[in-house]
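Just so you know, all these numbers are worked out from the coordinates, no wet-lab data involved. Just so it is clear, the structure is predicted and the values come from calculations on it, not from any experiment. Cβ atoms are built from the backbone, for glycine too; each structure is taken alone.
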Structure P
Amino acid sequence: MEVVIKARRQAVYALDKILNQDQYSTEIINDLVEKVVEIDRALFRKLVYGVVENLYYIDYMIGKLSKIKLNKLDKNVLNILRIAVYELTFLESRSYAVINEAVNLCKKFSFKSKGFINGVLRNLDRNKEKIMEIDEKGDKYLSIKYSTNMDIIKYLKDNYTNYKDIVASFSDQADFTIRVNTYLISNEDLKARLEKLDFEIKESSLSPDALLVENPNGIVDTEEFAKGYFTIQDQASILVGNVVNPKENSKVLDLCAAPGSKSTHMAQIMKNTGEVLANDISTSKNDKIIENFQRLQLTNYNLKNYDASKNVEDFENKFDYVLVDAPCSGLGVIKRKPEIKLYRTYEDIKSIASIQNEILDRAYSYVKKGGDLIYSTCTIGKLENQDIIKDFINKHPDIKIVPIDGNDYKEILPNKSSDGFYICKMTKIL
């Protein structure tokens, strides 16, 4: 029988993997949550995400309280402190309970540090208002307040006049969006069915195939989900499939397909006709892609596992539509992957942009004359988006931009209701 663990102890393990072993928060939480006592699972998620989302600010406060430098502290002791500081300052939990839990937890990891933990947290409890004050100004204040590294802030500042609003949006809670499987059911019918189950549903302003769910708890346990009437996908991501808008009986390539959300969307738009070739370099993600197609009752697909940055002769001049949903820095999805804002650097962004250039160049040869090539990323900023397209078009004079809403591209900045995204649609002239 598998041993279950209380939320705070498991949160220490999770934070070690995320902050010290460079693993993704979503994956680690999903891996470890089943090991937490069921009643504590919501708390476990809240603690891990909360600490990662606010790491710089939490460490700034600990720096005021501790005579020992943070890099000299035992990593588990530091994470116990981070969890407790988050609870005391962001959740405003009962001081006695939080401090007692932290001291008891410390006994399991570093018994000798229990007095240190107790002293730091009691000092915080006595002087909370002063400790929470940020003494820095300008972008340094912004970096601490929203726990975002200075490279990202500078990059956004170079690209957007409202960069402060964008940085602040990283702390917003992401809306919960579902994509209606229009191959099986209409928006109206699904909305009506879910509302009968007491889910609060709103229409999307971005995509005709998206619905926003105000109270999503339990929605994946519904008959509607099991029957494939909908899938979970952000509305900005859903818009990509709408922009591609493949015709029935077309041949479509999704070059970087995992986990298959956009592939399945294009398949449903085609009413389960033609073929969607879902390609992704990672064979480990095949099962997830297949599972998504099968649950949505879509059969017009095939799987391949080629490296998108390498030329694939079998793909050349074969496809009516090629989607390059390129690997990117992920600045548009920080609300869902908060570790990105802690560690992503300008050098990372430049390096990723060079890979995007390679992939888009390969994709060019896969599009038939008269076919469409769509480039999208879940990031923002010119380096991975507008600059990529400008260079690409300069190299390929037979490529022409297809306007989206009268513009050369669609850029969605991250906000309270959606992720950040960039989409550009092009056609290969006959």
Structure Q
Amino acid sequence: MAHEPEFDLFVIGGGSGGVRAARMAAQRGARVALAEAAAMGGTCVNVGCIPKKLYAYASHYAHDFADAAGFGWDVGQPHLDWARLKANRAKEIARLNEVYERLLSEAGVQVLRGWAELLDRHTARVRTEAGPQTHTARHILVATGGTPTVPPIPGAELAVTSDSMFDLEPFPRRLAVVGGGYIACEFASIFQGLGAQVTLLYRGEQILRGFDDEVRQFIAGEMVRSGIDLRLDTELRGLARAGDGLELELDDDSRLQADTVLFATGRVPNVNGLGLEAAGVRQGRHGAIEVDAHYRTSAPSVHAVGDVTARLQLTPVALGEAMAVVDHLFGDGRRRMGYEYIPTAVFTHPNIATVGLTELQARERLGRVTIFRSEFRPLRHTLSGSGERCLMKLVVDAASDRVVGLHMVGPDAGEVVQGFAVAMKAGATKAQFDATIGIHPTLAEEFVTMREPVR
């Protein structure tokens, strides 16, 4: 650069990865600016993980009220105050927005309110209310996340995406969810629990592609048991207004009525209008930014982390990548982001949590594997009367005895699996699982008491 740049790091995007990178870089003495046009915190805080988990908590109360009778509690007819739930959620999200703002301010990050675009490899222009501002930086980090995608079918504009689900008005008594991924399954479970009549339409043979096949089949059965109308191998041809609601035309020529239709058909990198071409940043499928092991793009001064690279769409992954970038640019460069044994959860009812390989992946990569599986009715439901069941599964490498896959469908699965993820990251074997004393009576103890393989 001919002149000293204004900033050492210019971050585009105020989501989890962008905020973490900006804060950590500023705390290391770098001159940092962050540009964000929307509410601080990105998808996770505003229309993703946090509000979705809050609504998942809300949806569980319907089941809890029903279960309480078996434990001697007489509960009156419950009623959901949808407006109150929305207001309380909005208040909490606003609090988190302020927390993010404060963290950046206290770290010394200059926050620029507006949409940023690259002019070249070291220059960004931000469209603010006061007009466009141009800034130069030694390094630029793109962390703009992802955005929902909608299929090109007639009437698609009548549907909503996951971004709009938290403030629907009125509450949809009949909800049709199109998609079979974790977002589709979570919202189907949430709104069924909140009192909606939910139909889940998926064009594939089974929901949650990429998860262990037994997990997929098991949770599909539990969702149907809870009252969700699950229709597999079903395509949506089009949407049209019908009276006060919507009519869906399906590929078998049948019709379905709904008040709201949610398209949960995937997310793509949020790259439109970023000026990546001007900076010489190479992109892949759906516009995903291509990066190397240090998250550098084809323009070495431009880095990218999180969903915009379409690697793993998980908030903790974006945070880990951001830390690695900061260490590479302003530290000793030793920090690495490991992509093995990353745990994940799906907040359906019941929850799913998994870490490591599916059975199919393990067989393809390792050859001989041993499978331990347990399916049972949780102790709680011996009195509640609920028919809900729990699935727990271990995939073990036969050659090394290492546990390479751990899967659970059941209450608080995410809380249970997080701890086991540490053990698996450390290389725990099945013998070490067996030598561990369980906490009784808990669901988690099942993972250390399974002795007989099923295959």
Structure R
Amino acid sequence: MSKLWGGRFTKKTDQLVEEYTASITFDKELAEEDVQGSVAHVTMLGKQGILPADDVDTIKDGLHRVLQRIKRGDWEYAIADEDIHMNIEKALIDDVGPVGGKLHTGRSRNDQVATDMHLYLRKRVVEFVDLLHKLQSALIEQAKANIDTIIPGYTHLQRAQPILFAHHLMAYVSMFGRDAERLQDSYKRINTLPLGAGALAGTTFPIDRHFVAKQLGFDRVYENSLDAVSDRDFILEFLSHASIIMMHLSRLSEELILWSSTEFHFVELDDAFCTGSSIMPQKKNPDVPELVRGKTGRVYGNLVGLLTVLKSLPLAYNKDMQEDKEGMFDTVRTLQGALQLFAPMIATMKVNKETMRQAVNQDFSNATDIADFLVGKGLPFRQAHEVIGKTVLYCIQQGKYLLDLTLEEFKQFSPLFDDRIYSVLQPENVVNARNVYGGTATPQVTEAIARAESDLEATAAWVTEFVEKSRKSS
């Protein structure tokens, strides 16, 4: 059979051209969305009297049969039919006869593929908000279980001040919360219907775009037909958000890798999320966080790749835009895998509380509190800073820590020291002294956990609402 668009051509397409330009090898992932959009489109054609009711029913029944074949795997995609749209239309015509050719009335593959991708990303965004919710929940549960666990806090990867381990985990809860907010905000731009824009200028048929939008659960339609078929901002936005999520996952991965090393031994990842060595039987490798850290680069690459594709394109559609899909699909799969693994990995992680406590006892991360103690006695902070710097240097030279010093040793650096310094230096007191909003003190972290749990309830309600909305429109 000749191409569905082949009337103007006098030669067959070169085989190499067919293979090079075809997108069916990857855009077949849009099969369900393509059928969903086609059903809404043909329903509108019937409502508007553009197609007779019998033709509409025949086409809809045929589309449902084609979709069932696709779901069963009873289907062979043809490179010669180029893309998912032409493959499905060809299958429809084979199923119902020439009437299937009426499906494409009043639309173009340009607005059709844009609609498919809007439908596809709409589902994914809700899914990723839900997966982030699960990861945040796992982090919160670990935080609640470690509300009394103290860990060295770091700057420059040098021990800085002691903090609650729960406080550290809640920092990631905040990061992933922003990620979820970004995805939720992007939903309204994804949930805009391009169908009805035609190839670039609209159509001569009296279509009802708002009816199609309602059928498919879109909140609005594109105002400009040129913009509708050439806009890929919604994909760029998703790729950007995905890159930030992967960056956050990569930062957490790096810490898990460090913490699970023999040198730190702060945590132990469950065996189910680690692998062994083919030669060294003692090894337990944190492969999941290592791969997440590594795969972050490919997600960045997909964003930069699409930005580069789009940077010089004139309006409206150009074949270059076929390059918008593979990176999007790859990012979706990469992010899905990472988020699906991370929540159970965090939930099953063993925290070595005593090792963390021992680390805090064997450093100088409580030094700032001595300076604050002297400031409270009236010494200017800059002078107090110098006093404590000399005290720490003395400790290093003597092989001691601050709590090992006698009061007489303290007083050789300042007569303002008294017995209360030993209470000030206790890790619990150092932590709880920072009792300001957002600080590491136990009351503040407890309140932060409560706020986060309340936010998660709202997120869960959002996911439920949009899952139900998507179900009704599919």
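Upon calculation of helix-only ellipticity at 222 nm (-39500 (n - 2.57) for each DSSP H run of 4 or more, over all residues; to 500) from the atomic coordinates, which of the structures P, Q, R produces -13000?
The value was obtained from structure P.
When mean projected area of the Cα convex hull in nm² is compared over structures P, Q, R, which one is greatest?
Top value of mean projected area of the Cα convex hull in nm² goes to structure R.
Given structures P, Q, R, which gives the highest value for mean count of other Cβ atoms within 10 Å over residues 331-338?
Sorting by mean count of other Cβ atoms within 10 Å over residues 331-338 in descending order puts P first.
For which of the structures P, Q, R does the calculation of distance in nm of label points 7 Å out along Cα→Cβ at positions 67 and 419 return 1.9?
That value comes from structure Q.
To which of P, Q, R does the computed value 11.2, 32 (Rg and Dmax of the Cα atoms in Å, for residues 323-362 alone) belong?
Derived from the structure labelled P.
For FRET efficiency 1/(1 + (r/R0)^6) of positions 35 and 131 (r between Cβ atoms, R0 = 30 Å, to 0.05), the calculated result is 1.00, so let me know which of P, Q, R that is.
Traced to structure Q.
A value of 4.1 was computed for distance in nm of label points 7 Å out along Cα→Cβ at positions 11 and 75; which of P, Q, R is the source structure?
Q
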